[in-house]
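The structures considered in this document are given below.
We did not get these values from a lab; they are worked out from the coordinates using the rules stated. The structure displayed is predicted, hence computed values, not measured ones. Cβ atoms are built from the backbone, for glycine too; each structure is taken alone.
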Structure P
Amino acid sequence: MKHTSAIELTLFADYFQFYLQDELAQESLADSWTDDATNRLLAVASGSIGVGTVRNMDVPVTIEVLDVEPALDSEKWDHITQCSIDIPSGKLVIAGCTDYFPDAKRIHVSPGTYVARISYGALNTLSDDRLDGSDHYRVQLWPGHSALPRVLKQRVAQ
C-alpha cells in the first residue's frame with residue numbers, strides 16, 4: 001500500500017458531517033441526506049461526499065491518498081462505507097459543512113474518478129451530553145471506477 005499523501009485534520013463537524021468535494025463541484029449535498037444516507041453515515045452528490053459523524057464538534061480526520069486499493073482492516077473500525085467521487089479539477093477540498101470554502105484544506109490529486117473508503121472508529125465513546133468522545137474518521141482514496149455508496153461494515157449502536 002503506497003501512500004501518495006496522508007494528512008491529519010481536525011474538522012468542525014457542524015450538523016454532524018464534513019465534506020470532501022471536487023473544487024469545482026456545484027451540486028449541493030443538502031438533498032442527498034436521505035434516511036438511507038443518514039443511516040449509513042454517507043451521502044453523495046456529483047463530485048461530493050458527505051461523511052456523517054456522531055458528534056457535531058471538532059473531530060479528528062485522516063485522509064490517505066493511495067495508488068491502489070488498500071486491504072480492508074475492518075477489525076479496527078466500528079463502521080465502514082465506500083463510494084466513488086469524481087475529481088476532474090485535481091483539487092479535493094476537505095471541510096466542515098459550515099467552513100469558509102476558500103480557506104478549506106485542499107489536496108492535489110491526479111484528475112479522475114476515485115474510490116473512497118470511509119472508516120469510522122470509537123463511535124460508542126460519546127459522553128452523555130454527546131459533546132465529548134474518542135470518535136475518529138479515516139478516508140482512503142485511490143483511483144477507481146464509479147460505484148454506488150454501500151456499507152462494508154455496519155455499526156452496532158449502543
Structure Q
Amino acid sequence: MTVKRRYLIISVCFATALFCLAYPIYVIRPFRHQGGTELQAALFVLRFRGIVGLVAACVAIALAVGARRKAGVVALTVASIVCAGLSRVNIYERMFHPITNITFGAAADSKLDSDEKVIAVAIGKSARAYPIRSISYHHIVNDVVDGVPIAATY
C-alpha cells in the first residue's frame with residue numbers, strides 16, 4: 001500500500017472517531033434547540049460510537065505499524081485512539097450531576113425575573129422553588145423539604 005493511501009485511510013479513521021465523539025456532544029447540549037432529525041441522528045451516532053471508534057482506532061493502528069513516514073501517521077493514530085477512548089466516557093453523566101449543596105433565601109429577597117420558570121415544591125409547612133435557569137446544567141436537585149428527601153428534576 002502506498003504511503004499516501006495509508007495516510008488517507010488513517011486520516012479517515014481519525015475523522016470518523018472525531019465525528020463520533022463530537023457530533024452528539026454538539027447536538028445534545030443545554031440551551032440549544034435540536035431538530036427532530038438532527039437529534040435522531042445524534043442518538044444513532046451515540047448508540048454506535050463506541051464500536052465505530054474502536055474499529056477506526058484498530059484500523060489506524062494496523063496501518064500505522066507498517067508506515068514509513070511515522071510522524072504524521074503516529075499523530076493521527078494516537079488522535080484516533082484518544083477520540084475512541086473519550087467516546088467511551090459518558091459526558092452527560094459528568095455534565096448533569098445532581099446539585100447537593102444548595103442554599104435558600106426568602107422569596108422577597110430573590111432576584112428572579114417575573115417570568116422566571118421554577119420547579120415549585122410544597123410539603124407540609126415548607127416550600128421551595130428551584131429556578132430552571134439555575135439547575136439547567138444539572139437537571140436534578142437533591143433536597144430535604146419538611147423532613148422529606150426529594151429529587152426535583154425536569
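Between structures P, Q, where is relative contact order in percent (Cα under 8 Å, 6 or more apart) highest? Could you put the intermediate results ahead of the total?
Details: P: 29; Q: 21.
Checked P, Q; max of relative contact order in percent (Cα under 8 Å, 6 or more apart) sits with P.
So if we calculate Rg/Rh (Cα atoms, Kirkwood Rh) for every structure here (P, Q), which label has the highest result? Each step should come with its number before you reach the end.
Working: P: 0.93; Q: 1.22.
Going through P, Q one by one, Rg/Rh (Cα atoms, Kirkwood Rh) is largest in Q.
For distance in nm of label points 7 Å out along Cα→Cβ at positions 29 and 53, find whichever of P, Q sits highest and give me its label.
Working: P: 1.1; Q: 1.6.
Top value of distance in nm of label points 7 Å out along Cα→Cβ at positions 29 and 53, among P, Q, belongs to structure Q.
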- [ ] State the single structure among P, Q that was used to calculate helix-only ellipticity at 222 nm (-39500 (n - 2.57) for each DSSP H run of 4 or more, over all residues; to 500), giving -1000.
- [x] P
Open item on the list: So if we calculate distance in nm of label points 7 Å out along Cα→Cβ at positions 21 and 93 for every structure here (P, Q), which label has the highest result?
Closed with: Q
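Given a value of 1.4 for distance in nm of label points 7 Å out along Cα→Cβ at positions 77 and 109, calculated from one of P, Q, which structure does it belong to?
Working: P: 1.4; Q: 6.2.
Considering all the candidates, the number was obtained from P.
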